[in-house]
Every structure is written in C-alpha cells, then in structure tokens.
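Below are structures written as structure tokens.
No value in this document is a laboratory result; all are computed from the given coordinates. Everything quoted here is computed from the prediction, not taken from an experiment. Cβ atoms are built from the backbone, for glycine too; each structure is taken alone.
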Structure P
Amino acid sequence: MGGVQMKYQDFLKNKQQKQINSGFIIDEDQLNPLMFDLQKSIVKWALARGRSAIFAGTGLGKTLMQLEWAHRIHKETNENILIVAPLSVSHQTIREGKKFNIDVNYCRHQDEIKPGITITNYEMLSEFDMHRFIGVVLDESSILKHQQGKVRTYIIESTKDVPYKLSCTATPAPNDHMELGSQCEFLGIMTAIEMLAMFFVHDGGETTKWRLKGHGKYKFWEWMAGWSVFIQNPSDLGFDGSQYILPNLNIIEHKIDTNIVTEGLFVMPAQGLQERRKASRQTLSMRCDLASSIVNKSDDNFVIWCHLNDESDSLKKLINDSLDIKGSYTIEKKEQTIDDFASGELKNLISKASITGFGLNWQHINNMVFVGLNDSWEMFYQAIRRCYRFGQTKEVNVHIITTDLESSVLNNIKRKEQQAEVMMKEMASYMANFTKRELKGLTMQDSSYVREVKKTDKYEIHHSDCVDLISEIDDNSIDYTVYSPPFESLYTYSNSDRDMGNSKNTGEFWDHYKFLISEHFRVTKPGRLISVHCMNLPTSKVRDGQIGLRDFRGEIIRHFVKVGFIYHSEVAIWKDPVVAMQRTKALGLLHKQIKKDSAMSRMGLPDYVVTFRKPGENSNPITHTPEEFPVSEWQHIASPIWMDIKQSNTLQYRQARDGNDERHIAPLQLSVIERCLRLWSNPGDLVLSPFMGIGSEGYMAVKMGRRFIGSELKKSYYDIAVKNLFDATGSQMDMFS
C-alpha cells in the first residue's frame, strides 16, 4: 500500500497546473535603465518563464517590454529573435528600439534577416523558417482569437518548436475563452480543448458559449497568472499609477434623421446584416458630408474611421489635406501613408480600424471621427486607443456619426463595452494577487486538505480523498460497494487537484480513477460485488470535434475488467427525455431538429447501474426467503430496464450547495440504492461508497441494517452527510477522530 500511496502522491504533484520555467534569471539592474519598475518586473518574470503573455493596457509599454525581452534573449543565446506585428507597427517598433538603443531589422523574407532581432508583418510570416529563430514575439496577438482561422493555425503550428515565446496584446477578451485558449496553445501551455475541459462548461444548447465552472474560477485565474500578466493600470499590481491618469475622453454622438421610411409609415432601425448594409449604402453621402464638415472647419489633425470602401472614396474627395488607406493598396503605399501621418506631414488620415486600428501610437492627435461602424467592440476600442493612451496630454474628442437607421449598431457596441469593462475589472481583480506573487517569485499556497472522521458502531464517514481512505482499508474486507463516480470533467465539485472532476482531459481523469479501481479490487471480498452508477456522455463540437456520444459506461467496464473484476450485470434506468431536453437544450432532443434535419436527432440518455464481481467464492452467501423476495418482485427487478425510478427520489441536497456549485450534484436515487443493497448484501455487511456526497448510500445502508464506510472530499457535502447519517440512526453519535 505504501508504494501505491507514493505513486498517487506523485500523480497529484504532476496533476497540479504549475508552469515550468524554461527561461533564465536576470537581475533587474541589468535591464534597460529607461524602463519603469513595473516594466522591469514584468520583463524579468517573462525571461524566467521563457514562454509567457503580457496582456497590458495601451500605453503601458508593451513595445519596450517585448524589445527588451528579445534583446536579452539574443544577448544570452546569441541566436535570432523574430517579432511579428500588424502592418506598419513594424516601422514604429524600429523607431521605438532606437530610442532605447535596441537595433531591430525589418524584413519581408528569410534571406533578408541579419543577426539579432528581426521584425515582419503577419502577412509575411509564411516567408520565414521558424526553425532559424530561438524566440518569437507576437505583437497584437489577439490575431489568435479566431479558433478556426488559418492564420491562427499557421502561427501555432509553425512556432511549436520555438523555445522562447512572448504574446503581447492590450485586449485579450476575458469573455472570449477561445482566444485565451489560443494564447495558451501558442505558448505551449496546453491546447485550447484541454483548457475548456479543465475549467469551462457550456449550458444547454449554447454549445459555442462557454463559462467558467463554478469551482474552476480560483484554479483558472491562478493558472492564468502562471503564464500571463494582465494589467490595465500599474496600481493593479501595487506600482505607481499616477502617471497613467489620462485626460478626458469626450464621446460626441451625431445622429442624422434620414426620414427614410423602412416599414409602413415609420423610420425603423435596421436589424439584420442585409438591412444594415442597405442602410449604410442609403446614408453614405449624409454621413460623409457631416464628417467632412467636422474635419474641414478644424485646424486640428484627424483620423477618420470608415467601414466601406465607398465611404473612403467619398471622404477623400470631401476632406482637405487627406489620404486614405485601403486593403488593396500595396504594403509600401500603406506604410508610407501611415509614416507620413505619424510624423505630422499628413494632416488627416482616412482608414478602416481593421487596417490601422491596432498597435500604432498616435498621441500627436486628439480628434477622430467614426463615419461607419460594425458590431466589433474590440475594433472600436482599439481605434480610440491609438491616441487615447499614456502620453496623451489633451482631451480626446471622438465623433460618432450614426443615423436613425443604424442606431442598433451603436447600441450593440455600447452594450459590449459595458460587458467588457465589467469583465476586465473582474479579470484584473482575480489575477492581481496571483500576479503579484508571480512577479515577486513567491510560491502559490496549495489548496488546504484537512481530514476529518465521524464514527459510530454503525458507520464511519471521512472528509478525505477517496484514494487516501481506500488505501487504508484492509484487504478483502468490503462486502459491497455502490456509488456514482465523477463523470470525467463534465462537472466540477471543488477546486482541489484531488477532485477527479478537475481533469484537463479524459486521459488525466482515467489516470486518476485507476488508482481507485485497483484499490477496489484489493479491498473487495472474493465473490462479492461493486455497483457503479453512470451514464454515457454527450460530446461537443468545440471540445471533442463533433456532436455525438462517448461510451463512458463502456470505459468503466473495460477498466474494471482490466484489473481483474468480472463484468457481472447491468440495468438501464429510464429518464424522461422531455425533462432532459428542458434542462440541457441538447440539439438532438429538440423537436425543431426533427423539422430541420432528423439525422441529428437522438434518444435521451438513460442511467446505468453496472455491477462487477471479484473472482472467488463468496464465503457468506446472500439468501432470501420466498416471503422476503416473491417471484413477482424478482421478475420486476430482473428486468434489464427499470422504468419506475423517480429521479426526484433523493436525499435533500440544496443546503449542501455553495455559490460556486454547478447544477449537478448527482445524488443517487434512494430506490436504486435500496434495490442494490437488498439484492447484493446481507444485514450486517460492510458497505463502501468512495464518493458518498451527502451520504445517500450510507443513509440507506444504515436504515437497512448494514454497516457503512464512506468518503467525501467536498466539505459542505460532508457536513450534510454527517447530518443525514445521524438522522438515519436516530440516536446520539459516539464521535471521535
């Protein structure tokens, strides 16, 4: 048993989501003296980590931090570093490098590189052999956002063998979990699919929308802080933020009444994509005329953000001293126009946020006009932040031109902005303490694990890890075992690494569960039984690559048989598919799917009680008189499907829940436990449940004259189990620990 426990403790250590440092240690006084203390701390941490992300708000010096990171790795290894950036940010980065005495070489092909730091645009990445670089920096790495995007896939695949990686962006979407998954996949932390399985769950039919599991929050933010820094203001991490207080941001809305009747006798805002496109065409000249009047009557410089090429053409004709940038222009023409605007040679620039809205520093201007909008809050936010950032000394004026036909677009952006502000504050709040510890090199505190036990002559219940408990039970001492195991990572009940539900993938779950299965075989008496309550599991497109089912029941059978158990029997338990549809909104159960394409329709999922027998002769036969077990009752129980089990026939459990619990607590129905105990155990037998939850199996075992031993890891469930077992005995407990 000692050897098993040693292996188990080693497994738990490996299961912990700890980041492995693959970099090197450097003293802060060796870093560029022009850097602020915050920037030095972050770069020192990123160099030690080797592969990390800097999610820093605009103006906090991401460019300097990534340049110093690349410079120090080059000096340490004498190998080449590649920075990949959006269009024309490359030239800006080169200028920033000169300010801080860091040389950066702009290249568009592999044969142009020189020793040191090379920078190129995302459009040219395929021209480079990533095996020729020891490190790669992704500037404005939110390009990884699109889960199925070709650019994302190419970046991750082409850089997977690069030893040093740095991901930098101001706006990792805290509500876009797939972007965070792509970031950690690029860095080689874990795949996006593993991240989802470990920390997230989706509700019902919203299979593309994921949220953090209740008990996954703490672990998730701790894990995030192990490989990323998220900061909006230096004060978030205890540094001086006084220099980052920006002047006022003035949002000035201009709404044009078009008097264009769209529905009956009324002017109605456009709703669908086609309606919005039509409205944009209908109102183009009105919006461009107003924009030109705002710009032309001012002596200040402006950037004018448009959405359509026709808007760009019209604005260029109407606005004095202006040039435009289109996607069809050559890279050289785009770069020259942006450089002229950044230097002040060009007074007014007309562009799309998708082209120049990321990464550029335009603090020399403080005026902009949005002539056309789409529904992307990120583009809107980033476009404003080109000039509203650290270093801006004037109030920034943002003119937004809309019409009565297009108000829904602006309203959508405002809604997303409010959501993003709340989520960013939450993200900064959660990560602040973890990040402070990371930057200071302190060790994270392990989740507490304190065991308790309550004993009487009828039962013994433990607040403990089930593997710890079963390893302490004598060989061949358990008469019967019955329980529901965790359904892989489908539900999470605690933030402990000892919780089998806290597994990043199916393989890790089974590696954990196998410790318990092998111990089951050791402690079960020869000829006696163990019953496992389970169901098959639905798969999802995002996590599993397809919508379907996974044979969880079959996996349980295969693993139990592998350690030596005999596959003894099973019974299916009917569940109402209407109730399942209402609870899960599963696509295959929806009636509307019949009308759409019934090839994707399926039946509901029953529960199963799968029972295994340990080889050998039962030294204490389980016998029943005809009066105790009449033929008619036996025929009913012997049916391969139990149709009469009420799903609600469980112990009261709501008081065991806490604020982070998911919907599923999985108490086994009392009638199921009663039938199993009656058929497969004798009065006085010792019954085991390693996942006793709120004590359902123990409650019925004691009520039916059996003895019980159980384990529960979650404290709130254990406390309710104590009460339920007390209620089952109806007498005072002789408790000791």
Structure Q
Amino acid sequence: MRGITFTFLLILITTFTVSGQQSDSEKARERQKKFRTILEIQDRRTIHDGRLIEFLSDPDDIVRARAVMAYGSIQDTTVMSLLVERFQHDESAVVQGAASYAIGQTGGVLSRKGKDVLEHDVIWSRMENSVAMKQMIEDLGKFGTEVALKDLMLKFGESRDPTVRAALTMSIARFAIRNITYPAATQFIVRDVISTSDIPWQKMYALQRIGAKVEVRSEIDKLTPLYQHPDPLVRMNLAVLLGKIHDEQSCLEPAIKLAEFDGDWRVRVAALRALGNFHLTGLPSALEVYRKAMNEQNPHIAVTALQSIGNADVSLSDSTKKLRDVRAALELICRNESAGYHWQVQAEAATAFAKLAGASALPALALRESYHRLLRAQLLIATGITGASDAIKVLKPFLTDDDKLLYRSALEGLQELSNKQPKSEEVISATREAAIGALEMNDVAIVTTAASILGDSLFANPPAAAQLLRKLDRMRIPDDIEAMQEVIATLGKLKAKEAIEPLENKLATPDRSIVLASAAALNAITGRSYESKIALKFEPLYTDFDFDYLESLPDTIHVKLETIRGDVFLDLYKDVAPFTVMSTLKLATRQGFYRGLTFHRIVPTFVVQGGDPRGDGWGGPGYAIRSEFSPLTYEPGTLGVASAGRDTEGSQFFITQTPQPHLDGRYTIFGKVTSGMDVVDKLQIDDRIFDLKVMP
C-alpha cells in the first residue's frame, strides 16, 4: 500500500471515529451529513446536479478528499480539469493523493486526444508542484499512452531517489499490463534487477509483465540465477518470465528446478505453467517433472500440472518412453479405478487426456452415477474434446437432464465436438438445434452458453436471430444480465437487421452494461456509432442508504469465515467500501446467506472465490450493487468482490493468494485476511462455507 494512500485511508477511518465520538460537535455533525450526501451521489451516480462538484472546494479537507475519491468510482471525465487542479494546488496532501488516484482511474475513459493532452500537462507542468508526485508516476501507468511512458523515463529514469524508482517500476508494470512497453523502461528494470541482490518482487513482476522483449532476452543469463532468490514472489515471477521467453538453452533448466524442487507451492505452480510453453515432446526431463507433479499430495500442484500439460505442445502419439509414461499416468488418473485420486484431479486428467490423446481417450471417460456431479460435468466436456465419432451418443441424452449443470456441460461438450468435427453435418446440426432449444431454458448459464454457441460462424446458417430476440424479450435485469449481454453480442455477430429496433429500445434500459452491449451490437450491425445515444448517467435499480446501520458498525469490523478447511479471520473496510460491507454483513447476519455455500472457483496462486448460492459462478443475492473502487492494492489475502462488469457486484467474493496489481482499481476491495491464509491456500473447489460471523 502506498504511503500517501495509507495515510489518506487512515484519516478517513479516524474521521468516522471522531464523528461518532463528537456527536455533539456541530462540525462533526456537518461532516457526517456531507459524507452521507457524497456517498449517495456516488452510489446513485447523480453527478449531473452539481452537488458533488461543490464538495471539491469545501473548506474541510477531509470532505474534499472524500468527494475526490467518489470521482474515482464514478469516472466522470467532465471534471478532469478540477481533479488536476486539486492534484497540483490543494493545500492538503491527502486531497492531492486522492486526486492522483481519481485521475488514474478516470484517465482511461478519455479519448486518445484527451489522454495526450492530460498526460503532457501532468508530466511537464503539474507533477513537481504536487506532494503526490510519486503516486502520480504510478497512476499514469493506468491510462497513459506510449508517449507518457517515454516522457516519464526522460524525466525520472536517472533519478537516484529509491522511492521515485519504486514508483517508476510499478508505473512501467502498469503500462506493460496494458501492453505498452518502451526499451529504455525495460532496460531501467533489467539494470536494477541484475545490479543488486536486494530485489523487491515488484521489479520481477514488471519484467514478467514486459515479457520476451529483446532487452530482456539479451540479459536472461544474468536473470536466471534468481531462481535461488530468498523471496518466493521473486522466484514466482521469474518462473512466469521463463515461460514467456521459453528458450530451451537458457530457461529450461531453472524452470525445471523451480517446478520440481522449490519449497513454496506457489512458485512450483508458476513454474509448471511456464514449462507448458516449451515444446515438451523432445524434453524428457520436463515430461518427468510433469509425471511426478500429477501425483503430488498438494492438489494445487497436481491440478496445475494436469492443466498445463493438457494445453502444451506435446503429442502422446510419439513412442518415446517418457511420453508413454505420461500417457499411462494420465489414463490411470482418468480412470481412477482405485478411487485414490481426488475428483478434481481426475477431472483435470480427463480433460488433459482428451486434448492430448483425442478419440482414443474416450473409453477412459466413463460417466458413473457415483461420481461427484462436478466431475461428471467435466467428463461431459472432455467427451466432446476427444472429437470421437461416438461422443455425440454420450452427450445427447444429457440435453434433457434435470440437473442444469450436466445439461450445460453436455451443451459445451457438443460445442467442443463441433470444433473437432467442423465438417460433420450431423454434429453441427445437432449442436445448433441443441443451442436453439436451450434458449427456452430458464437458466442464465445455459442461455449464455447457448447464445455463445449460436454466435459462432459454424452455426450461423440458418441464423437464429428470431429465437434470440424472443428470448431477449423475456429476460429481466438483474438476474439475467450476463445472459442478456451474450444474447445481444450474438445478435451483433449475426448482423441481424431485425434486431435493430429491439436493440435501440434497449438503449433506454437503466443498466449500463446492457446499454453498452446494445450500442456495440448496433454498431456491428449498422456500422454506425451509437455513443451519442448512451445516457450520461445510470441510477441504480437497487440502493440501501441505511446510514444508521452503517454508522453503528465499529470502525474495524472483524469477521470469521468458517470453512470445512478451518477458519479465516478478516477485517472489513467499511470506510473504503461502505455499501459493499453493509450488503455483505446484512446478507450474513440477517439471512444467514453464506451458510452452506461453496467455493466454486479456485485458481492456484490467483484467487479462491465463493459466495454464489448456485455454486457455479452464475448466482447472486437477487440485486446488484455499485463498484466502490479505492487506491488499495491487491496483496496476498485481499478480499475483493467478483463482478460481470462495472456496477454488477453481488454476493460473490474472492481472496487473492498472491499480489495481483492488474486487479487494482478494477474490482472493489472491502477487506483483508488477518489470520488463516494457510486455510485459504488449502481450499479446493466445492469446499463448504459453514458461516460468516461478525466477531466481538
């Protein structure tokens, strides 16, 4: 967390405390009233009435800071000049830091010309006059163009100030996240990494984000010894970089050592993924690493090994001993006749075996009634991946299954089979008919899958526009938002002229994501821009301004997440994401909403995700809340909110296992693990949540 950001957030938290303690103070009551107004404006997005702008010149610097922060979530470009003025001239360092953050959040919405003007003005006329200069160096990485990166290097590349160099490092990383690089910037990072043993993980993160540029490749021999670095985050990011360069002579040996012997499971997972980028067929040592990793006791390592080799450039048809051993290991796990493998490991083995062995893998994909339903679902998809001629006979019966998960998986299996057999009229016809039939289902996941299939050119004739339009007319916000987005996108892909009028009507929908999807589809159909028809404001369909409840909460809210693997203790940040925290606590304490739910998504080294009443990633509480962005960053143990796009958050949450800078400012942060990260790292898909409780 950056210094000025941390100070700013502490001040906000302290402010709420003082307001509660000094309720008899007129100043405290006035500040509290203003805070309420700012939060309402931020949640409603009612910036058109001018009230929020007035708070930018409020005599209370904490009120000004809160108003500036609100613009970071609203992202209103019309006030950019005011934000720039606050960044440079506000008498409060806290307000200047908040303004830097808000500019970074909002700059990405500007046109290219607008970005050019803003970044030049900030870099050459504003930065040195602001105490938030170092923060702005990093925030420019969120929206700046390649010209801004060059200018930053010209102005700060020779600085000896370690705090400036640290800010520049993260700025370069944020530019690279957006695929903007510059040779001098890359050389700046490389020189720092190879010239000292005291390397912060951010340096190696920036390098792996930059990837296999010539400035990195030319120095790779000086970077590979870092596989012995004491910081596992440095080693983990080095592993990612080795996979992106995937030069056998320089990168293979350190990648293998990290994958096989590193003492941190996160490093081994990253290295296994990296090895998947090499041409494995002629690399027996790498194949042996995979074979061993498939049988690891740590399921994160085993699952990653199976996923990685399944996506690798390797052919099991070759007859070398190591490839025969890998094939035998995959088939053994896939069949799991001794029931000695966890169902998820078996599921990943089935997918990998189907990808690598093709039609010959089909006999090993037995769909037994006794299997875990998630395993059966994955076996259906793997059946389609084999491309076997008999696969269609296995999949079709599940298109009438009462279990919607199996129904959708059979549909996905048919889509995979079609990709393998694009010239089979029987398969193409069956898949098209199944997708059209699936539009009649009252299930957001099935309808989304069906619409996605019908947007594929394989199934475009005859077009399914009429069926899609009928379904679109019956869908409702917020429950069907993701399905509506996909149906609308498919109508655009089909260039269905009969959809023009219905989609133009959707431009009046009070949901921003549906309006944007409709405008994009209309542009695809007509070739015209509909940007001028998009409303400037979208008020929420759901609000809960229960400030009495919010202010009754303690300043630091301690909660316990009870899971089947153990307890995870977290602090919730009510003053950073108040409506998110309030929604979560009300769901937990008044409805017992989280009791019995599962973790439906686990991506090792990335996130564990839960809070979905459906258990498949498609569910929510029945309403959507607004995004509440902040300058906080995603570190190990950060608690964030899943979404299907801005302002579509609900009950699903995730906890990060490693730093994830690419999520910063894009997903609401509302808490942090204080104890129990060992439990978080043990969680597996379908692990149960017993409860979410507020602690004394």
Structure R
Amino acid sequence: MTRGHYARHLRFTSARLWLYKTRSDKIGPMNTQKLLLCALLSSLFLIPPSALQAAAKPRLTLDEFFNSVSFDGIRLSPDGRSAVIATERADWVQNSFRQDLWLYREGAGVVPLTQSGQDSSPQWSPDGHWIAFLSDRNRPDNMETNTWTTTASTETGQLYLISPDGGEAFPVTHSDEDVHAFTWSPDSRTLYYATRQPRSKGQKDAYEKEWKDVEQYRAAERGDTIFAIEVAEAAARRAKEGTRPAPDTQEQPDLTAGSQALAVTPWRADQLAASPDGRGLAFVTTSISQREERISEFEIYTVELAGASPSQPPHQVTHNQAQEQSIRWAPDSRHIFFTVEEGSVEGRYEDTQPRLYWVDADSGEATRWAADFDGAITGYSLTPDGGVLFTGRLGTEVHLYSQLKPDAPPAEQPGWSGTYEIPASAAHSSRIAFAYSALQKPTEVYFAESPQKLQQAKPVTSFNQIFTERDLPQGKTYHWTADDGTRVEGMLMYPPGKFEAKNLPMFVLIHGGPNDADGNHFEADWYVWDRLAATQGWLVFEPNYRGSTGYGDKFLKQIVPQIVSRPGKDILEGVDALVKDGIADPGHITIGGYSYGGYMTNWLITQSTIWKAAVTGAGAVEHVGNWGNDDTTFDDAYFLGGLPWEAQQRYHDEAAIFQINRVRTPTHIVAGSDDVRVAVLEDYLLDHALHALNIPSALLIFPGEGHSLDKNPWHGKIKVREELKWLAKYGGISSAP
C-alpha cells in the first residue's frame, strides 16, 4: 500500500468519527463510546496489516545506518559445536573501526572472545583447544595482566593465542615486522607464520646512516621469511613471564625465541596452509609492495617441512597468468584449492567471473571445479567428505552449492531467496555456518545442521536487529534490453511506503568493480547506501551493466576494450526504459558511484545532460596517468586493450576529461588523500576541470585514507551525509539527512 492510499484510509476514518461525534448528543455518552470503538475497529479492518506494521516503524536515520555491524569471517570448531565470528563496526569515540572476535557455543549463545577492538583472522587449532588470531593491539606493555614492557614498536600486528574456555589472549610473536599470514600444523603443536625479512639493529642503523629519511622506491623493498614456532613452548614462556618482577627491574624478553626459519621468498607470503599429512606447507604470494604490477608475482609455492631451511628455495607449483587466492589443502594432501578473481589459469591474461580450482602440488596440473556453473563463485569451504561448499552468484541471487568432485555437477542447496556469504564447515561434523541477508533482512550469522537443511537454519547473532525495527525500503529486480539486444538487469529500491509507485525522483547508484553486482542482499555502509537514499525519497536504480558478475563470462568480458562507453550505454538505456515505463521522473534524475562507479559517473555526466546532480568518488577521468599511479596496472591495461603506448587512441576515447566541456551537472567529489588504487590526483583533476567550466562542484579529501576509507568511520559518514545534501539541493527534492 502506498502512503497515498494509507492517507486516504485515515481521512475516511476521521470523517466517520466526526459523524458519530455529531450524533452524540442524541445517543448519549456511553453509546457514543461504543460507537467510537466500533468505528475505530472497523476502520482498522480496512487497513492492510502491512501498512499498519510499516506505520508503527520509524524511518531509518543516518546515525542508525552507520552503526551497522559487518562480518569479516566465520570459523567453525572442528566438532561443529562452536564458532569464532569476526566483526567490524564503527568506534565513534576512538575515530576508528573496531575489529572484534566473538565466540558462539551451542546452547550458550554469543559472547565476546576479545575486547581490544583490533583482532582479526581467527583460526581454530585442529584439536579445538586454541584459537589463534592476528592483532594490532598494543603490545604486552599495555595488557592488563602483563608484568613487563618491551622496546619494540607497538604499531605492528602480531600472532596471538587464546583458549576458547576463557582466559586472556597472549602474544606468540613479537617483532618490528607485521605477521601477515599464519596457519596451524595438523597436530596443533606448531604455528607457521610469515613476516617481512627481519633486519638486525646493525642493518637498521646502517640504512638510516646512509639514507636518512629518503625512501628507496622498489630498491628498499624486501620479501618474506616463513617461521615455525612450537605452541607448548610459547604457552610455557607466557606462564613464566607472568611471574616476573616489575618492568623496571628486569631485562626485556624475546618473544620470538624458539622460532625456526623455514623458508624465504622474494615475494610477500599472503596466505599459508599446512597439508593434512603434516609433510608440506603451501603459501600464495603477492608483490612485496602490494602493488599489482606483474601477474607473475602471484603464484603458489610449497615447502617440504622435513629438513626445511632458508637456503632451500620453495617449490613453485603454479606458472600461469592468474592471481591465485584463498588456498586450502585437499584432504588427500596432494591437491591445493584456490580461487581466481583476476587473470587466467588456462592461458593469456583475461578477467572472467571468479572461479574455483585445485592444483596438483607435484605436477602443477590445475583443474577447474564447477566448470559448468555460469555464475561467479564468491566463497568456498571444504566439507568432511572431501568436496566443496561454495556460494555462487547468478543474477541478483547468491545461493549455496555443493560439489563432491571436479567432474560432478554442482548441486544447489534448497534455501531462502537472498544472499549467502562466508560459508564455513567443520572438519568432523556436517554442520555449517554462514552469513545471510536479503533486501529487508539485515546480515546475521546462521547455523544449519547440514547443507541440505538450509531452510531450517537458525540465526546465532542479532547485531543488526535495529534494522528489523525500522521502516525499510522495498526493492525488486528490473530488466531492459540494450541496443544490441542483450538483456540487462538491475535493482530498484523504492522509498518506504511507495513500493511500485510511478513518476519518482531517481538516483542511479553504480556499483564498483566492475566485477561485482547489486542484488537481493543487505548492506549498510558508505559504499552501498541505497537504503538511506531511498529513505530520503529517492527511487534508487542500481544497474548491473556489462562487466558485472553473475551473468556469464561473455557478458562480463564485453566491457573490453570499451571500459566505460559500453557499460555507459547499458546504464543510459536502463534510465530511458524507466522513464518510458513511467517509473522515473525525467525531471529529477541524479547519478553517483565510487571507485569504478566513480569512473562511470564521471563518464556519464559527459554523455547526457539529464542528470540534475552527481556524486562521485575515487573515479578516474583519464587513463594514462591513472595507469601510472594505480596499483593494479595489469588489470587496467587489459580493460583498455593494451598498454598506454599500445592503445593510445583507446586511452583517449574512453577518457571523460577529453569530453568534460559537455558537462552541465553540479558534481560532488570525494577521495582519500592516500588513495593509490585510483590516485587522488584524478579527483583534483576533475574538480579543476569543473571549476574552469564554472560548473558547481565540491571536493572533500579524507586525510590518511586509502581507497577503502577504512581508517576513520566519520569520513564515510560525512561522505554520505554531504552526498545526500548535494542530491537534495540540486536534484530538486526537499528531503535531506
């Protein structure tokens, strides 16, 4: 029921009450009360229950929206009866994002496992007795139970242990270098971890003497060392140190004592995994600078643990044009699973939808799992029977699928409509856990007895319950046909109380990636703020243009080499269809997006004057400088059909800056001051051009932020607050946060 229909019901009710009131003198006070009650009850029967429920719920506010909790990881205990849940939420007092670990126990609910606000990446020991995790918390000198201090930096992340039965977490490692990857041995006795190759005090002093504060770009970068440390020894050392005298009467302990160097690599070890038979250790590499400049820097390696030594080079397993991620050993200790989101395992570099493979650790032969699945594999977990459980996107839905072996067809598990994420399975149980959401169902963590019993799954968290108590916008899918006959899909999010209403002011919110998609899911942050925009009165249109995932590889690859012009046509044709169908008001159409959504926004304001306002962030307006400053250069060159000197005309034709004189749209711009993914200079360039053309513009620079705006939650909140104001001011509607 629309708000207009609901208002008419209220007016009808008021009129009938007035009629009874005018007759009260003749009927008497008692009869009047009865008639009034009858009138009220009869009027309520005329109002649909959904309208009554919506009317009872208040609208979502800006503050509530940004207090949402997101889930970074779920790990099931080996017996499947407990889980560690990693969350992230804003800390408005500390001007940071909290990363917390929570413990769920069957029958006991969810309780905090850690409380520092800087803990992530939990892993159960295979015997279930310990939970290891990474933490950026201040080192032992700031722990409540410590009895000693350290001179090491308090800025580096270290490896910690905590018992699921209670007690304080304690550090296993301590150095000036970050621990950025770790894994357990299958017998739970050893932890393997990776840091950048440590330097001695003499090496540090010599470097500072020669170079002072000069940065040696590339030359000073160095690879990783992989270590092993015995858990029993670390725990015994912790117990001994807990009885030491006060800090001013003792020497500083060496917390990395007992660590054994196993291997060195010229690259950064991004993830570690130990084979089930305990004989091998696998790791996947990325560049030491974390700039994605050469695809050859991303490979899988193994180390034979028997006799492992830094002098013995690791065995390179893969030799391909793919960016491998998310490695796990198969139960046979022979194959290593991995996913690919960028690049190709089969041949020359190209981007396809995310895929799942395993590779023979000895021969290097890779086999694709779910090869017949036409969508994107967004996550996976291994099941006790040796198969996989994966989340797969098809169109606007992300469901759970299982597969027993590579040549078997994947089976969709019967579940709810919506989006499943972060699938987790147990080593010795059929139980699974996952995060789930839908358009009007906020994300929570669920438990199911098996993949076949998804519809009986129960939520174990309620971190986002506030959203169930608010009058949320309703949404649906929308389809149109592109100029070349391709069917394109997107999402429509309606203002509360106006579901399927006509002639609405419209905000086109373009997702980034481009290998991503909008759909039947719930999200509430500075990047996806469709529900907040809809609550402010906008019909939000989220197009899954050419280049989006979930529609097959052909659909995704048609963005090459027309990096903005082809998807730009899809979006404009979607807007035209919405106007033709009478859904969108052609006099009140606005546009916005961030990252690749910013690319598209910057391009589209040069292609049409229908936009009354634009809000853009971290989007390029040209491609040569962006290629040189970006940290994903091989990907950019692929999308544009070659390097800048190989495809000069394409770099020119697909750049908004060379058509910027066509812009008539007031444009709001945001950027992180330290963004390298899309260099902040692109945002300065856009603002400078608009200023030269006397087009109203505003530029907000968030200090200390990179591309993901993950340092200070106030930055994202201010971003959306000001973008909503900009849309209201120039878009022609009166609502504002």
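Work out the source of -16500 here, i.e. which of P, Q, R gives that when helix-only ellipticity at 222 nm (-39500 (n - 2.57) for each DSSP H run of 4 or more, over all residues; to 500) is computed. Source structure for this number: Q. Among the shown structures P, Q, R, from which was the value 76, 62, 56 of Cα extents along the principal axes in Å calculated? Structure Q accounts for this read-out. For distance in nm of label points 7 Å out along Cα→Cβ at positions 353 and 513, the calculated result is 3.7, so let me know which of P, Q, R that is. Checking each candidate, the match is Q.
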